[in-house]
Structure P
Amino acid sequence: MPSTPTFADLLDGAKRSAVHLEMRDVYGVGSEAQDYARWQETGERDVDPASPYWAPWVDLVRRAVARGVAVRRARIVSEPVSPYIAYEHAGTVVNIGAGEQVRWLPRREASTIALPGNDFWLIDRRIVRWNHFAGDGSSTGGEISTDPGTTALCADAFETVWEYATPHDQYTISR
């Protein structure tokens with residue numbers, strides 16, 4: 001099994017495209033715990049692209065976009081959205097400011113789309129990095145595939161979701 005490169009390795013190596021499909025309503029990412037707890041208590045979200053939380057990601061995306069890489073993220077979400085998805089929505093302004101394009105698709109509109117079983121990144125339509133999560137949303141690691149059938153499945157799924165999804169600036173969350 002190939003070693004699993006980091007997101008930085010993948011994005012720094014991307015030449016044309018990097019797409020990310022997110023399909024969970026709850027993530028338990030450890031690095032977000034403090035910011036998420038603050039947001040739940042106060043409604044305030046860290047949206048400073050230079051903050052210690054955001055700066056590494058913003059720099060990484062900006063490097064990729066500066067090289068001409070299209071970085072797109074699509075999120076399939078249940079409605080009304082979970083508190084975590086509302087939190088993600090509140091911070092997406094930073095993703096967009098870094099150069100990502102982001103769209104949202106209500107889960108009920110994804111019923112006819114053939115989707116892989118896990119979230120993924122697809123780099124240059126040739127490398128899939130599966131993101132595996134436990135039931136509580138915590139990461140259980142990643143896995144790489146370069147299988148042409150797998151990359152085609154992910155590319156087709158992402159492009160179909162992207163076609164149906166609503167751009168971030170037009171998507172209003174329902175709670």
Structure Q
Amino acid sequence: MFIQTEATPNPATLKFLPGRIVLSEGTMDFRKAEDASTSPLAEKLFSVEGIEGIFFGHDFISVTKGDVDWQHIKPAVLGAIMEHFMSGQPVMATAGGETGDEEFFEDADGEIVETIKELIETRVRPAVAQDGGDITFRGFRDGVVYLSMRGACSGCPSSTATLKHGIQNLLRHFVPEVEEVRAM
């Protein structure tokens with residue numbers, strides 16, 4: 001088994017590509033070891049000293065480290081991923097992944113919300129997944145779009161620039177009713 005790694009814009013996060021499906025649908029974000037009880041793979045990864053976050057996408061795993069060098073823990077992370085997939089165990093003890101958080105918006109904004117969701121799904125999420133993260137629509141109220149950033153995007157130094165200059169400008173261009181984009 002060959003596992004590729006890619007750097008992400010977040011220097012504390014590496015993206016691991018095992019060459020197979022990680023989650024067939026949805027995503028999962030584990031911000032601490034206590035949250036990992038639903039995933040044998042996440043539990044195994046959190047056993048590596050220095051790991052502070054794990055994110056599962058469709059075909060990748062983003063791992064966020066604490067105050068430790070990648071050169072010290074990367075071999076252990078690669079070993080844990082390889083051992084897990086070779087064992088045949090499921091990634092999740094329960095089926096599926098998170099499909100998103102509860103949304104909110106004003107009823108009169110239904111068409112605007114559908115346009116925003118389509119833009120996020122078709123233009124934003126694929127680009128963010130390339131960087132080892134995910135971004136989901138949470139709501140739209142009073143001209144403000146609320147988004148949830150997870151994986152490598154959570155805590156990334158460039159996430160504010162991505163939100164304000166990239167996503168906000170894209171949404172404003174196609175949906176004039178959008179005034180601002182905020183992370184939740």
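We did not get these values from a lab; they are worked out from the coordinates using the rules stated. In this text, all values refer to a predicted model and were calculated from it rather than measured experimentally.
A value of 9, 37, 31, 17, 6, 0 was derived for P(r) over Cα pairs in 10 Å bins from 0, in percent; which structure in P, Q was it taken from?
Source structure for this number: Q.
For which of P, Q does helix-only ellipticity at 222 nm (-39500 (n - 2.57) for each DSSP H run of 4 or more, over all residues; to 500), calculated from the coordinates, equal -7500?
Working through the options, I get structure Q.
Given that relative contact order in percent (Cα under 8 Å, 6 or more apart), derived from a single structure, equals 22, which label among P, Q identifies that structure?
It was calculated from structure Q.
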